[in-house]
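**Q** Listed after this line are the structures, all set down as structure tokens.
What follows draws every value from the coordinates through simple rules; no lab data is involved. In this text, all values refer to a predicted model and were calculated from it rather than measured experimentally. Cβ atoms are built from the backbone, for glycine too; each structure is taken alone.
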Structure 1
Amino acid sequence: MGYNVAVFGAYGHTGRFVVTELRERGFDALPVGRDPRRLAAFGLPYRVASADDPASLDAALNGVDAVVNCAGPFASTAAGVTEAALRAGIPYVDVAAEIEANLDTFTHFTERARAAGVAVVPAMAFFGGLGDLLATTAMGDWTSADEAHVAYGLSSWHPTAGTVAAGVVSRERRAGRRVRYTGGRLEYHSDERDLPRVDWDFPAPLGRRTVLGGFTMADVVTIPRHLAIPEVRTYMSVDAATDLAAAAAPVAVDERGRSAQTFTVDVIVRRGDTRRRVVASGRDIYAVSAPLAVEAVRRILDGRTRTSGVASAGEMFDAPDFLRALSPVVAVELVDD
């Protein structure tokens, strides 16, 4: 294939999965980060750089074909690495699940990336990217819908250190407020009440599970970015939300470093009395972000994109075809509803 792809934050939990995925798919992976000792552990050529040091980033991205940013919190890294990608004229992909960081990328880089002819795809990961691909696929030939619902049925959620740090940054940026997408816009609100619990009927074999309504994820940025849906709501299984609060790190159970966690993502779009439903299932939300990000890079470099500049997954790519490419690790089913 011959493409050389830099992975910023390569020695983080998700970054290691991305480096492995790139190499297995024939790319040359170039680990990039601040710690030369941890970078050297890959046994590959590497470059040392920091998100707040433009000169180091320029040197790190010199001669590469694309960059995948895996270094959270993305509120601290996305802008610097995106700026460097634009200066280098190469595609930028990240795995950010931070709502505000993704909003910043769309707000500050859309026009500049389009003018430079550079593809920038934020949230190309389990949260934000997968839900957007599923919702886009569910829409089919619809040009608008009344509502989109994304329910996450996770068997558990043991967060990485990056996830925990990102959560702290997001809460600080929101001043403790909650966020929702309603009436065609994001709203921040203060509500001391507990999130409502709802029984959600996931398809078999998961079945009925209790989920938290108002557990807002990055899909509220990516989906309405390009789909005319004024209400986008996301839900999280109660068991997973409880695990997240406990902040125990994921535990590897196989030679690839994956955990035993399983997931089901149930996406429903409604227009009037008609509902369309697409369901995805697989294993390890962090590990599965790697094929999502790497497939995005491959399609950008191969010229299989639907727009230019900054775009979410479902906007940038042919969503059904992209999901089919993930079939070894993500099972997708259109469900009669």
Structure 2
Amino acid sequence: MASTPRAGPRWTYTRGLHELGDGVFAYLQPDGGWGWSNAGLLADEAGARALLVDTLFDLKLTAEMLETMRRAVPAARSIDTVVNTHANGDHCWGNELVKDAEIIATRRSAEEMEELPPRKVAALAKAARVSKRLGRPGALLGRLLGTLGLRTLADVTRSADFLLEAFGGFDFDGITLTPPTRTFDDRLELAVGERRVELLEVGPAHTRGDLLVHVPGSRVVFTGDILFVDSHPIVWAGPVSNWIDACARIVELDVDVIVPGHGPITDKDGVRRVQRYLEHLRDEARARFDAGMSVEEAARDISLEAFSGWGEAERVIVNVDTLYREFTGDRSPRDTVALFARMAALARA
């Protein structure tokens, strides 16, 4: 049915739509850093319908992507199925632009999407801009807010520069959270024309409900944020062991072409590099936990030389914090804004 892509990555990492095989496409957004995610498109043979893998972080970016797809692929004018690989906004906040389609995610993802709505992130972005405009008085205000117990505002103030560098290029105003209309657990099989598509739940890992979109006939898999290529992954949920298992599961699939959630198209060697990173961090964090180091001490002490070319190294502090919580059995809710403040401090250092 579909042509088989050649083995190994062979696509230039440029913004826009890239055909992976007959009717299978990846939409890439360099440089793959904070918020710059990838998406995918599967078209049927008759050009009558299509499945979209993920929307983008804001409405403008999603509209540009959809227009690009519709110009290049007639079936993209009839997207009747959308799959969200997980709950992070850069993979689902454009859903309202395809709200007439059936939107599918894991049950855990659907639950998690409700916890951090776009309006909250828009408010945090505005607070960060105000703090940055204030300059030094803003920093002083942050310390004052901390002493008054207004920790979230204090964390936003302390991390304003970092937050704006990471997210200042996106427009979160006016986004309506559009949740999935269909959910599942473990595994779901779909058809796009005669093309078989497998949705495989592998979370909790990066988030609570990560899934893979496997297209067996084309030997392609879209991994969502189970894969970050050329940048540090970030373990919001864990356990890390599940993420390592998810990497092993991808390697076991009969695929040649692997589209990560962020970064260039890769192959199984790219998956193994992420797996080695997670195993290295797990082992190094455990040794420092046993030695009585704090999360901050461990994050600064662990050698990342083998991954020195990867971006967003500040994410290591979230990853170590997740591992420490695993070691202690701590399942209490996490303060995302506080984690960004800790990453900002590490990035400055």
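**Q** Out of 1, 2, choose the structure whose coordinates give volume of the Cα convex hull per residue in Å³, for residues 121-264 alone equal to 136 when calculated.
**A** 1
**Q** Tell me which of 1, 2 gives 18.8, 58 when you compute Rg and Dmax of the Cα atoms in Å.
**A** Only structure 1 yields this read-out.
**Q** Out of 1, 2, choose the structure whose coordinates give distance in nm of label points 7 Å out along Cα→Cβ at positions 129 and 185 equal to 3.1 when calculated.
**A** Attributed to the structure labelled 1.
**Q** When FRET efficiency 1/(1 + (r/R0)^6) of positions 257 and 321 (r between Cβ atoms, R0 = 35 Å, to 0.05) is calculated for each of the structures 1, 2, which structure yields the highest value?
**A** Of structures 1, 2, the maximum of FRET efficiency 1/(1 + (r/R0)^6) of positions 257 and 321 (r between Cβ atoms, R0 = 35 Å, to 0.05) occurs in 1.
**Q** One of 1, 2 was used to calculate distance in nm of label points 7 Å out along Cα→Cβ at positions 73 and 281, giving 3.6; which?
**A** It traces back to 1.
**Q** For the read-out relative contact order in percent (Cα under 8 Å, 6 or more apart), a value of 17 was computed from one structure; give its label from 1, 2.
**A** Of the options listed, only 2 reproduces it.
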